[in-house]
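Next up: the structures, one after another.
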Structure 1
Amino acid sequence: MKKIYKSLALIVLALGCIILIQPKANAADSAGNFVVVLDPGHGPNMEDKPGDDPGAIGGGIREDQVNFKLAQYAKEELEKYEGVKVYLTRYNNCPTIYNRVEIAKRYNADLLVSMHINSGGGGSAKGAAVWITQDNTKVEYKEKAAEVASLILNQISSLGIRNNGVQIRSGQPNEWYDSGVVQDYYGIIRYAQRVGMRSLLVEHCYIDNASDRQFINSDDAIRRLALADVRGIVDAYKLELKGSGKEPVRKMSLDKTELNLEISTDNPQPLNFINPIFNPSNAYNKEVDYWSSNPNVARVYGERIRGLTPGETTITAISRNNQRIAKCKVIVTKPDVALKDITTDTTQQIVNIDETGDIIVNFNPSNASDKTLYWESSDQEVVRIWNGHFRGLKEGKAVITALSRAGGKKISCEVIVRDPNKTYVEAIDFQQKEYTVDINEAMDIPYTYAPTDAVNAEFYWTSSNDEIIRVWGNRFRALKPGTAEVIARTIDGTVEKRIEVTVNDPGKVEKINIEKTEYSVNVNDAIDIPFTYAPVNAANAEFYWTSSNDEIIRVWGNRFRALKPGTAEVIVRTIDGTVENKIKVTVKNNGSIQYVTKINTEKEEYTAKVDEAVDISYTYAPTDAVNAEFYWTSSDDEILRVWGNRFRALKPGTAEVIVRTIDGTVEKRIKVTVKNNGNIQCVTKINTEKEEYTAKVDEAIDIPFTYTPTDAVNAEFYWISSDSEILRVWGNRFRALKPGTAEVIVRTIDGTVEKRIKVTVE
């Protein structure tokens, strides 16, 4: 495996809910208010690059939309408290993590709450957790963060969400705060620490866990999560409601007088909530006791109602002051038994011409209400099918398909029809029973088949694990340690033979040997570094070469070039980073070496029209400089595209062409103003033949498209998939990889126009 670089930046944004608190006890703004800034995580129209950041997606729910509702509900509730000011970090945009902290800083916030929903763990992970700073040098930060974190978790867990506790996580071991403590892993916590804010990160629940998702599947559930955050903050800071006159509850009702809960296979114990409504709304004593008249039908846990068995019950709410009573009728139902899946005992059957057979279908669950099946043969001239019974008519093969009326479930069985007067392969044999090889070893597998005059003597060879052994024909290559099988099948799939292959690990590189550990060279010298390694048959004998200072020496493979005087190291590591060696290089000036001191251009400024291409005439001094290689870039790729000393104007605006020496020592900037000549047209619409496609796994489809106007200058398009596990996209062509729903997204290269095409893979 070659070098793999993994970006962790987006993980920081997607993981949690962050709360940042300035380290002072009194209010933050000039009016003496306690300032709360609410940060709905993710969002549309990202500041740092084109497109939206929806966050996690599960069950048709987008995290960014849930986060915004959480913030709105929390703002509404917090503004009910005395001396509290509430602001949001976004409405219709998606700031960077750094800018979210800057917004809180600008408002001089006492508290910043960044609200997120978690995902991951393949749907098994669930619950809420809170991360706080690990910087123990600032006790007043961490202790208060821990207090707020614990109180919020207590409130969230009271809704029935698992409490995963308060946690910390450190970043890179070579990055520290000014205090000397290793920085926090999560960017928003890290930035908050640096600007003097306490911080904590809360993950409410998992969007891809069916149990957790019920807490965000309605506005009522989302509001309840937001109130849990608010109650934790209120408890931590002892906030009081506006106009609190210490009045008792005089009237009480419930927001629902009747509630329907439906039991399903995916949700065997459905959950919902009831909300007490108090008069006066600012009553001080709002404690309520709840009970169910039939707990076998539905149980009540505080304001949560969970359905258990079909039937009816009444939930009674009793206020602890003055015994005010309100009731809600709960009806629990269970629909007909839905068909979940169908299977068959065999996926292939062999019969002779005029023979019959049966395809057995198993229903899951076995007591499904609707077991009606629709049968079909892919070739009725080869196999005829009726109600699960089939007859072979002529030599060949056909696929029998059964489709359930309920739920559209499908099974298939391949039926091979043979001519009884012909001979077919009955056995495949290998000369050896098994193979033991080392990594990277290639081997042929001698084989025979019987009878030798069989008419179907064509074979299909595969590997049971392509990561361990790669197979082509009857030949395989060992890739990594482990055990796998080489499988040989007749091309019609009727006969199969397997042979086990064990791949040994010859060990890893233990030492990298360098012929010379020091080099002394002149500027512009290029040197090859002879090296060996031990053991010579090591499995990880791939090496990564770098320079400790790219301005002094440039490295590619085991070769380096001296760029300017100084001292640097050539570093060689195994690709897995387990073994390393270093070579010291001293670069001297041979006395005649000159470096670029100035870059001169014919013009300091250019004016161009949209779609105009311009060459920039330039010189440099001195003309015999050894570093006379230049790197050309644009300050804004949406306005100017630059390659070498040539640029093309893309859209009206002002940008700079930047030219630097390749070692970065000298730079020149040229201002370019782009104007629209009045005749230039840009793409206003992308048109596709279809708005939706349905494809089968492994099917590849072209998407015909047009655009208007046809003479647009920016008619270059960028095609991507919304889910690369379901669809692979290149240009206007996609391949279906696995069942599911995803979108093919096409944008103009400048990002101004976009079109989405829905694809359902069956």
Structure 2
Amino acid sequence: MMNNVIKISGLDCANCARELEEEISKIDGVTSASVDFMAQKVYVECGAEVLEKVKSVCNNFEEVKVVEPSDGEKIQITGLCCANCARELEEDLNKLDGVTATVDFINSRIALNCETTSSREKAVYTITHFEDVKIIGEKRENKPSFKARLKDIIPIIISVIFFIPAFVLDLVYKTESPLAVKIVTYSFFGIAYISVAYKVLWLTAKNIAKGKIFDENFLMTVASVGAICLGIFAGDGFAEGVAVMLLYQIGELLQSVAVGSSRNSISALMALKSQSATVVRDGVQTTISPDELKIGDIIIVKAGEKIPADCKVIKGESSLDMKSLNGEPMPRDVKVGDEALSGSINLSGVLEAEVIREYKNSAVAKILELVENSTAKKSAPEKFITKFAKYYTPAVCLAALIVAGVVPTVICAVNSSFLWAVYAQWIYKALGFLVISCPCALVISVPLSYFGGIGRCAKSGILVKGSTCLDELALCTVAAFDKTGTLTKGEFTVKSYTSRRALELAASAEKYSSHPIAASFKDIAESVAISDVEEIAGRGIKCTAEGSELLCGNAKLLEERGIDFTPVQSSSTLVYVAHGGEYVGVIEIDDSLKEGTAEAVKELKSQGVTRTEMLTGDCAERAESIAFEAGLDGFTAGLLPDGKLERAQILKESGKLIYVGDGINDAPVMTCADCAVSMGKVGSDAAIEASDVVLVSDNLNLISKGRKIAKGTRRIVMQNIIGSLLVKAVIMVLDVVIPGFPLFVSVIADVGVMLVAVLNAMRTALIK
């Protein structure tokens, strides 16, 4: 039996997740199954032969699709004009057989998963035939070129140049206009309108031909053309119709600038990657791309240069600026033997170092990957807005139709007459509904807020795997911690021992262990030949030494083997040694609390965490000492991995659980927790896979900082959702209630609320 994780998409409600979980559980050979609706993952314990059946059930369940990691690709695009269009493109792609896609408007990128070559071809065709969208190379500029920006500005300038004199002429000659003046006025209005409307009109016609309506292009076309027609028939000219389209295009330009600014706010983060590396091969220094570096390569890093890949210093001393990685302002001193992470800046001296990880597995690559993929995991508010926007616009259009047709018909029926003026009045009001119905303010500001919050976390050395994870980090009220390497330094040293023989046997055996305690014996000479090593989880090591069984571990290991000994009472970690069935002695291991741990726990409590607890496999005496020193509310000692899981499930009954551990040994608990945080394991694939949040450094205070950013981000998201809906609702009410409510006010309100929402979303990058 294996614990398998299946990534899925298309699961749109928690009840469906429950039903899918029930169906999977019915499959013969499935021991256990759990469907995580928020994370869009299926956790199933089964054999390899049953796994394909599970995937088949998932693929045949409503609109759910299994996402195979190997099938994924990122496609860079251009020409996606608004967030609502991004939503529509995503829907179009996901309707295709064998295609799963996530459209990231913020980064102008599509995460595409295709089952076959044919399905990919269909996806590419859909992308390239959606409005003005084009597929471009992988590299792109976050900041649009001046030439590209000019293409948007020039039509607006031309429109303004012709609109102002036309508006003045229309105002001066309102009552009695000579034919020549009228021709000039209407011609100028026409040029002003066409300058800013031609693209919108073309896209509207193209989309209607495809059977697509209710996008913002359609809405603005109907609203502006309707206003022009009403103005002409009423004798008021079509100044307002032109003004509607002009204001809309100005709003689109400002939106583009605002979003571009947000993209640029993380450009420094994206620039963490060094552009080149100086490598020594065959005694010759050569400049190559960091991607070409291999493990074992010797690199030269001069003062002021970025570390191109994770490496170990073999010559020289220096100070490294690591604030882009971990948010710490103080430089870190490195010497021979120390590890230097990619993305760090060498402040002084020349370093010669050996590459220990290829660039794709380096710290900076992990950071960039997590930030770039962060939009794939959508939070509950994002999913709500996506679904809301899908129905909101058609609903408002229906309301506009009722306002334009039903209301004036009822009014005229009551008066037993047909009055064109009544119909004109209510059609005008309906046009206001169409203008205000664009959901862009919501669709763009919510993901932009989360993107900014995740980017802000990354700059502080907190890697969050998506907006879902950011939300969970904000909402957790119960915190559980692993002990070794999390609350404590994980740097064990031998404090005392009862016999030299026990120390020698333990040193010989522990060199085969991956447990942090084993490091405390690294400086002790090995004097005994060891074979048949077996590491027993939560207990210690069993092996053969000098032809007899050797046991090194905690008291439970010896008790289970029937060894006669007297347990020692101590607040330190104890390693008991037995050889040939006889007790040899005990070794006292010391591990101290990390600096700032107590302050970090206190800060979490001030942020609304109601209970803090330590879960450890260590003895009760040592656990009690550490828990008291850290200021925790409680502890549970002597736990095996399954025991930690059981305790975590109990803690979850009190509220949402955040679990902080190493991301590898505590994988079952991390899977159970609402938010899993791994400490200082940026270079570990296992840690990143197991956890929702990865801390670049071992600083526990980053958790409270991450929660502060997460809470601030969620607050801004709620502000944008409530504020945008409230403004739109108020404008709709005013439009109906106030006679002659100006159409351009609706445009200004729509553009204004969108800009305010975007600017408010950008505040997430400023949270401290």
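Brief remarks follow.
- When Rg/Rh (Cα atoms, Kirkwood Rh) is calculated for each of 1, 2, the greatest value falls to 2.
- Source structure (of 1, 2) for helix-only ellipticity at 222 nm (-39500 (n - 2.57) for each DSSP H run of 4 or more, over all residues; to 500), computed value -15500: 2
- Read-out distance in nm of label points 7 Å out along Cα→Cβ at positions 112 and 640, computed value 5.0, structure in 1, 2: 2
- Among 1, 2, structure where distance in nm of label points 7 Å out along Cα→Cβ at positions 232 and 568 as derived comes to 9.7: 2
- If you line up 1, 2 by distance in nm of label points 7 Å out along Cα→Cβ at positions 448 and 536, the top spot, with the largest value, goes to 2.
- Calculating relative contact order in percent (Cα under 8 Å, 6 or more apart) for structures 1, 2 picks out 2 as the one with the greatest value.
Taken together, the values in this text are just the output of simple stated rules run on the coordinates, not laboratory data. Since we're looking at a predicted model, the values are computed, not measured. Cβ atoms are built from the backbone, for glycine too; each structure is taken alone.
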